[in-house]
1. Identify the structure, out of P, Q, from whose coordinates FRET efficiency 1/(1 + (r/R0)^6) of positions 128 and 168 (r between Cβ atoms, R0 = 30 Å, to 0.05) was calculated to give 0.95.
2. Have a look at P, Q and say which one yields 1.05 for Cα Rg over 2.2 N^0.38 Å, for residues 208-303 alone, as calculated.
3. With mean count of other Cβ atoms within 10 Å over residues 112-119 derived from the coordinates and found to be 13.0, which of P, Q does the value describe?
4. Kindly point out which one of P, Q the value 10.3 was derived from, the read-out being mean projected area of the Cα convex hull in nm², for residues 48-191 alone.
5. Suppose Cα extents along the principal axes in Å, for residues 160-279 alone works out to 47, 39, 28; of P, Q, which structure was it derived from?
6. Name the one structure among P, Q that helix-only ellipticity at 222 nm (-39500 (n - 2.57) for each DSSP H run of 4 or more, over all residues; to 500) of -10500 was derived from.
7. Taking distance in nm of label points 7 Å out along Cα→Cβ at positions 24 and 232 as the quantity of interest, name the structure among P, Q where it is greatest.
8. Can you tell which of P, Q yields 16 when relative contact order in percent (Cα under 8 Å, 6 or more apart) is derived from it?
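No lab work stands behind these numbers, since they all come straight from the coordinates. The shown structure was predicted, so the numbers you read here are calculated from the model rather than taken from an experiment. Cβ atoms are built from the backbone, for glycine too; each structure is taken alone.
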Structure P
């Protein structure tokens, strides 16, 4: 009898456990359905708000429009529409939308979004940048050091729209520190600068940069201000700097007045310097410089021979016939072979 009583107790407990498990599963399923329905309603509401504000903003580009302050349910849709439209507009047209952003109260609703999710912070920072209001600088500047590379780069671009000189003074020193910043995004922010403050700050940063930082910064400077970069490249090529820096400078040099400097590196002890010097001379050199390149066709390193042959091909007057004459003068078998390869590649490109 005792065993029977114990058995029935176990069955009863198991039954209650099963019932409770089923109830819990039902509760969780109900919560999931409710949350999903709320998310769908929110998405639908945001989509409707975005479509509405897109139409309003497009009308504002054509002339004055009447707008009301943003309601809580419209904020996300407005921010999405505001940012999307600005990305497709030139600066002059985008500035015509600034009064609309001010009248709807974008600045007033931003604090809540700036405390929100990663997505909300990034989108709101971008939106505030389009207001181009210098009073917002101090509100946005803390996000420049955000741990998220996307949030911090969004802040950098927004600050550059709000107050370019102050923004570049803060942004450029961080470029060398933030390894997680995508170079393409950094280059875009620097290239959008129109007042010259980006190039000025890069030039100042290069004066105190180490080897690794110099390589990174000089590339950015060459992209946005070739004239200023030319002077920096000249100083670096004349100075006793790291071979890696020399190689990068040779890749970037585009001023024909630097021919003699480049020629001086054709006899460098490091093969990668000789290689980049040959490429640079092929880019900025003259037909008479072919004689300087011919000795490199017998270099011990294949890449040096290959780039020297390509440079000879690129120089004015060095067509197929001229290259065959160079080949006949070569006493080195490797030199003759590399010319054959370059001529074969040239023929294939011409056939296509």
Structure Q
């Protein structure tokens, strides 16, 4: 079973060589490697041109067009029916592909499989503090199909570089969305999981590097905007796919963030009202509106100061989490 390992890289000189070395050191031998240099202006091209391995193909793009576009090009050129993603700043353990191929053979119904991770810093030391402390625990506890599919409503429980997926399914759902600069992976998984199940090998097979130059860290605002777009789209396509109309929602959260969500969600959801203050009487009214189908559901932002009692009251009114009650992750405090 040929596995095509694909990588997009832009100005990745600092960590690129170790990433490539970890791919070429895989114990599973039936691989090809396709690296797309997305218009880098550092020494990335020189590093790639020095790779001497017949399994590796390099594609140089003249200008930077984004990782989603570069990955689509790599996968278009892949000969394997299974695609393994590898990010240019991360490291795979030598048994990664072997364990994932074994898992896929044991679970032929899957369209994709990830793995557990270790989080490392720029010096390959474990992350023990800061905003990303505990990220590996979050990723590593979301394992079942149900856990993964429901977590998509609020955040992405999959690490991009760990994923192996069916090329056929990838083509069927329409490839990576090149309009997205950061959450193109998250948005792809929300489409793939509607085609078939996604699971994780319950082993740590990948070192995910957290560093200041990653796009997610450099542009948290854009990450949140694209996450809002992706989550709202997933709500429409998974919970209300049989409705021709946009679901009507009420948002609880800080005004600025709720307005931002409203703008990003407008293609998929109709936002009826934004609420920034707690009102027990209004929560009861919302419950009645959902029962009478005058309202599709409620979204609560994770930064909302009354989140716990709001969720408790709405559940008491009969709303069901991830059915008509959703919590959207917000990576900052307003």
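1. Label of the source structure: P.
2. Corresponding structure: P.
3. P
4. Going label by label, the one that fits is Q.
5. For Cα extents along the principal axes in Å, for residues 160-279 alone, the value 47, 39, 28 is produced by structure Q.
6. Q
7. When distance in nm of label points 7 Å out along Cα→Cβ at positions 24 and 232 is calculated for P, Q, structure P comes out on top.
8. Answer for the origin of the read-out: Q.
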